[in-house]
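Following are the structures in question.
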Structure I
Amino acid sequence: MGHPKRYQRRKGRYTHLTLDDRAVISVMKGAGHSQKEMARRLKISPSTISRELSRNAPPVRMGYYLAHKAHERYRERFSTSHQRLSLKNEAIRSYVEEHLKERWSPEQISGRLNIDHPDQRISHEAIYQFIYAEKPEYVQLLTRAHRKRKYRGQGKRHKTSHIPNRIPITERPKAVENRTWRGHWEADTLVSRKSASTLVTLNERKTKVVILDRVKENTAEAVSNKIIARMKKLPKRLRRSITYDNGHENVMHEKVNRTLKTRSYFCAPYHSWEKGTVENTNGLIRRFLPKGTDFSNVSKAEIRRIENALNNRPRKCLRYKTPLEVLERQVALAS
């Protein structure tokens, strides 16, 4: 009587034992057949039977063999042996770890690696696998996903606009919206329940350059003075307009305009997402300074460090250039 088709082995080709093969081995072993008889039945080498019984037998009860348990051990060992290293070499690993600690995303690291080291390549997916498989402590440095946006803007107590000479964002030139022109900024503040101090964030729409500073109180006068102090150091061609939300801290926008020769635009009430550039930047800042941080205990040096980190991190929208690199190029072209 011939052997069933599933046991036919092709000459010269190595094949792994199947669960059915292991079932035959288990039954024949239980019936007292020799390894040679099992090999003849399966048309394989007796050495294959010997290796199978030694490798996949229970670690405690030697000589005992169950097909499904043996197959589980085989699959586990096969999976482990075929795992590739997440990162190709030590140089890439060092580069990835260095920039993860600077809170760059895997996509930014992957894109920037090609610029800093043209002979090296790594996908962002490989970096994620490296983190979750080998360095779970870096998970906390990744951007949080699926955050629920909490809209901020004009308070419900303001039934009419409380901002004088407010120009809506709908009147902002298309070239500003399309990021064709440089020198157009978005402004916002980060507040903390544990601190009277507030962080003022300014973000240039075209180059993504960030200005980050602190004021002792979240008042219109303090915020406007801080914006003036930081932005007056910029060339005139790099300060043309500022887009705000409808918070009370922005009511002195005309003072800013008179001093800096800028124009103001305002989001629609409860539409802070219309200044998405600075909203995204605030999310990045929260990775350094989580909610609940007392901003009064954050040193000026730490704030400058965060500002520098944001301005020196590659951005996908900038083709993995950094904001400072793009700004320097823009200034050079305008010279």
Structure II
Amino acid sequence: MRLAVDEALALIDSGTVDLELGVMRDRPLVVLDGDRADRRLEALRWMPSVIAAVGDMEHHPLRVVVDVVVDEADLAVIETVTEANPQAAVTLVQVLRATRSLSMRDGLLLESTAFATLQAGAEFAQWLDGQGRRVRHPDPSPPVLVEHHGGTARLVLDRPRLRNALSAELRDGLVDALRAVIVDPDVVDVVLAGNGPAFCIGGDLAEFGTTPDPSTAHQIRQTANVAPYLIEIADRLTVEVHGPCVGAGVELAAFADTVRARADATFSLPEVTMGLIPGAGGTVSLGHRIGVWRTAELALTAKTIDAATAQHWGLVDEIAEPA
């Protein structure tokens, strides 16, 4: 649905805007046309629709009232993604809107609750049905290596054959390693990196949909989530990324004070196309690091950006070629 600013204002003033917009009204995406900002447009942010505008995100006058500002090409992608997964797309922007006024830990709670809700939804079920059954055997060796060099602790994800897909075992190993360095008075700095061709390609798809129910999955995230530990040490954490960084691979890295990327690093958030939202803390970490508009752009388009773009956005601090 495309609305000129004056049309949107008339709809808001009529008092019936909630009867016209939203997923349940079959209008999950609203595109505002125009360049005139009006505070009354902020009412749209309460609507269960993705609110978009076309133009330059950094300078668009409607930026303060929309969820995402993109060019026409990216808008066409967002239309396709939102049409296929309207509940996930709208839930994403609702969570991002709320995280602006929440602490990071409260934001994680909201994200997990929303993620669990979508896990019980038809969109995720449809994606899951198309994946087929995968069997993943236990890792033959510890999935996280810990090295100490003076006052620096180096934590290395070590599932190179699977490009460090974030399994429950890897997650738990990383939590254990982080818990240890947090209480170690000799550790001044922490470096997180990954062995093999990629830092981390996201959650291990073989484990998606394997928890007994969404409520249990939510409680697991509240008990064994990596993100709170990264928040605890963020000011002394450097993450070194390379290769495809997908989903959790982007989300966890974004918590760090310093993200150092190799030139071959790429970044993407595909979760909305799966009927989900980022669930490893990304609505919080990316929202704080690059802003909610860029986060929405990355997630709603599911596009892949290179290291140079990531640096321009603020997702990456340094780019270096391999030694």
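Quick note: the coordinates plus some simple rules give every number you see, no bench work behind them. Since this is a predicted model, take the numbers as computed values, not measurements. Cβ atoms are built from the backbone, for glycine too; each structure is taken alone.
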Upon calculation of FRET efficiency 1/(1 + (r/R0)^6) of positions 29 and 293 (r between Cβ atoms, R0 = 41 Å, to 0.05) from the atomic coordinates, which of the structures I, II produces 1.00? II
Starting from the value 0.9: which structure in I, II was distance in nm of label points 7 Å out along Cα→Cβ at positions 221 and 277 calculated from? II
With distance in nm of label points 7 Å out along Cα→Cβ at positions 133 and 229 as the yardstick, tell me which of I, II scores highest. I
Taking FRET efficiency 1/(1 + (r/R0)^6) of positions 237 and 253 (r between Cβ atoms, R0 = 25 Å, to 0.05) for each of I, II, which is largest? II
Label whose coordinates, when distance in nm of label points 7 Å out along Cα→Cβ at positions 117 and 141 is calculated, return 1.5 (choices I, II): I
